[in-house]
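Just so it is clear, none of the values below were taken in a lab; they were calculated from the coordinates. It should be emphasised that the depicted structure is a prediction, and the values quoted were computed from it without experimental measurement. Cβ atoms are built from the backbone, for glycine too; each structure is taken alone.
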Structure 1
Amino acid sequence: MIKPILLSTPHMGDRELEFVREAFETNWIAPVGPHVDTFEQEFCQAIGTNHAAAVSSGTAALHLALRLVGIEPGDEVICSTLTFIATASPITYLGAKPIFIDSDRTSWNMNPDLLRETLAKQAHQGKLPKAVVVVHLYGQSADLAPIVEVCNEYEIPLIEDAAEALGATYKGRSPGTFGRIGIFSFNGNKIITTSGGGMLVSEDADLVAKARFLATQARDPAPHYQHSEIGYNYRLSNVLAGIGRGQLHVLEDRVAARRRNFTIYQQALAKFPGIEFMPEADFGRATRWLTCLTVDAKAFGVDREQIRIALAQQQIEVRPVWKPLHLQPVFRECECVGGAIAEDLFNNGLCLPSGSNLTLEDLDRVIQAIAHLHR
């Protein structure tokens with residue numbers, strides 16, 4: 001039987017099991033406990049921020065972030081279009097409406113010039129959005145300096161969706177620490193995982209305290225169960241936080257392994273006409289959470305969908321780049337500024353197997369499978 005090569009699988013070590021065993025031995029199983037507290041502290045140290053709240057998913061963290069900055073029904077929120085739907089879904093949870101912004105070629109992330117043009121137009125019309133959500137895609141930061149500048153100019157809170165970018169840098173700092181609030185994901189396919197989980201971070205201690213309150217069913221400080229606000233069951237369990245602590249200790253190793261994967265793929269495949277890899281912007285370090293490339297079908301001989309199907313037949317999982325949100329049926333009524341670049345990246349882009357536990361033999365098998373399709 002042919003061994004499947006999957007896109008991005010969990011990569012566990014020994015420390016994770018030690019921390020989980022400790023949680024069992026002390027019976028700290030529920031969504032509170034010492035591992036949760038320590039995970040939050042260690043995560044702050046790892047990314048260079050002061051306050052964090054561990055929650056059940058990156059989506060939960062983003063939902064909380066939007067509520068914390070005051071998003072209400074009828075509001076508009078600007079959002080990157082080239083991303084997974086979880087970036088925009090929480091906007092709709094609160095009855096607000098997303099406005100999508102196209103990507104740039106440099107980072108594949110939100111185009112700062114289009115953002116500025118959009119905010120200037122909306123300011124002139126007297127209807128500025130209530131927040132901006134910028135995504136750091138596939139392990140690479142967006143160009144944050146101009147985005148932060150324009151958000152500050154119009155006094156609009158910036159939320160950073162850094163779900164895919166833990167371990168990346170922007171001018172020496174971690175993405176997720178520049179806006180009012182940043183969020184991270186520890187889903188099973190991420191660079192480190194807690195199987196399912198997320199983190200909300202901010203320099204505002206009161207915001208993070210309110211996030212914890214809302215994530216714990218908004219229970220008032222009373223000896224009985226009393227609730228003056230509607231909250232959510234969003235806190236991370238102590239068991240999963242133990243996994244996260246073990247994973248966090250090897251974050252740099254995981255980044256190095258994924259960057260190694262990218263280098264091997266690039267050295268082997270960039271020589272083929274029509275193959276171009278996602279660039280690394282000169283303002284920071286990309287983790288290469290996923291190695292992404294685009295295929296010019298005329299130059300290479302087959303298109304990205306033919307590659308995907310051929311590799312699937314060989315038990316190799318490759319996926320298209322995210323389908324832009326403005327093309328998703330559920331958002332068909334939403335405005336999009338630009339869109340051609342994101343659409344081009346989707347139509348021609350592929351994500352290759354990128355797990356930090358891939359062997360050299362695995363990588364060579366992927367490379368040979370693609371190389372043999374060149375015509």
Structure 2
Amino acid sequence: MTTLQDPPVTTTPPARKRGVPAVAIGFGLAAVALFGVAPAALGDFRLGLLAKYLCIAIVAAGIGLAWGRGGMLTLGQGVFFGLGGYAMAMHLKLTDAGPGQLPDFMQLYGQLNALPWWWRPFANPVFALAATVLLPMLVAALLGLLIFRRRVRGAYFAILSQALCAAMAIFLIGQQGTTGGTNGLTDIQGFFGYDLTDPVNRRMIYFIVAGALLAVLGLTWQLMRSRYGELLVAVRDGEERVRFLGYDPANVKLVAYVAAAGMAGLAGALFVPAVGIISPAMIGVVPSIEFVIGVAVGGRASLVGPALGAVAVAWAKTALSEKLPSAWTYFEGLLFILPILFLPGGLASLVTLLRRRRLSKKEAA
């Protein structure tokens with residue numbers, strides 16, 4: 001019986017890893033671009049769109065760690081993105097409603113006379129903030145223990161993660177009185193005392209999202225360059241060999257899976273004030289596949305490739321779907337197929353390929 005396997009990924013040899021000064025310069029340039037150039041060059045509307053794209057880039061950074069380094073094709077990151085987003089949206093809706101009041105959608109549907117018990121803890125801002133990251137990580141830990149202990153991997157892992165994402169979307173749609181159903185949680189007006197209708201406050205949200213993205217990339221870089229990062233790559237390339245060396249591959253993969261879930265939950269929490277809405281349509285199967293497409297285009301084995309690819313694909317979706325709404329779906333499919341067939345390392349591998357070609361020409365000369 002044959003199994004589906006990921007295509008080979010071009011990774012940087014250990015001897016040619018970028019040093020700390022080069023990475024520091026890269027982060028410095030990214031900070032200048034995000035905190036200086038973008039706010040000066042973009043208007044309020046475009047800057048709000050960029051904040052949305054950067055939230056997707058945070059999810060992509062986690063997928064790059066789990067898929068690019070760990071070989072786990074996570075097609076269900078919408079589950080963790082949704083958990084973080086709904087945890088934040090629940091707190092903000094309770095704050096907008098005021099003490100002792102039901103959120104507006106509960107009053108509209110008229111199905112409840114009192115706030116559900118599982119909504120009440122989210123009125124506490126500390127609990128809500130912690131839940132946006134810890135709840136997705138807890139769910140990922142439980143799922144990971146069940147999946148990795150049973151040695152589920154490859155295409156089976158991808159299909160299972162996607163099925164969980166579809167199940168969550170269906171569940172949220174069916175709970176109209178407590179989750180908003182298909183509409184989700186909408187019309188969010190405030191963010192911890194700040195009016196989100198004020199352009200100045202919306203710029204503040206953008207800066208928070210940009211700072212979170214840089215922090216996530218910094219954490220991902222630390223994990224990739226650590227001993228754990230090398231062990232994760234070893235599990236991806238030869239799981240049985242790692243097991244014979246005395247390590248448990250299930251625990252190694254679990255750490256990356258949980259970390260990616262926490263990043264997705266953080267992204268979902270920031271997505272809510274940046275966009276003002278969270279709904280099942282944003283966390284279902286299609287958005288989860290779009291996350292992976294961005295990572296594949298950018299280069300899943302690199303540090304910044306997944307983030308840049310996610311921003312590029314999200315921008316293309318906004319730009320092209322407005323002009324060619326019927327053709328965008330086919331174009332999006334090509335974006336996923338072509339890199340896997342002709343450029344498995346994504347756009348980030350172009351630099352390595354050009355460098356190798358230049359060296360080969362010098363050696364030939």
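When relative contact order in percent (Cα under 8 Å, 6 or more apart) is worked out for each of 1, 2, structure 2 gives the greatest result. If FRET efficiency 1/(1 + (r/R0)^6) of positions 176 and 200 (r between Cβ atoms, R0 = 25 Å, to 0.05) computes to 0.10, which of 1, 2 did it come from? Working through the options, I get structure 2.
Match the computed value 29.5 of mean count of other Cβ atoms within 10 Å over residues 56-63 to one of the structures 1, 2, and report its label. Here the read-out was taken from 2.
From which structure (1, 2) was Rg and Dmax of the Cα atoms in Å calculated, if the value obtained is 21.1, 81? The value was obtained from structure 2. Could you tell me which structure in 1, 2 was used to calculate helix-only ellipticity at 222 nm (-39500 (n - 2.57) for each DSSP H run of 4 or more, over all residues; to 500) as -22500? The value was obtained from structure 2. A value of 29.6 was computed for mean count of other Cβ atoms within 10 Å over residues 80-87; which of 1, 2 is the source structure? Answer for the origin of the read-out: 2. Taking FRET efficiency 1/(1 + (r/R0)^6) of positions 64 and 344 (r between Cβ atoms, R0 = 25 Å, to 0.05) as the criterion, the highest value among 1, 2 goes to 2. Can you spot which of 1, 2 the value 1.00 was calculated from, given it is FRET efficiency 1/(1 + (r/R0)^6) of positions 144 and 248 (r between Cβ atoms, R0 = 25 Å, to 0.05)? Comparing all candidates, it corresponds to 2.
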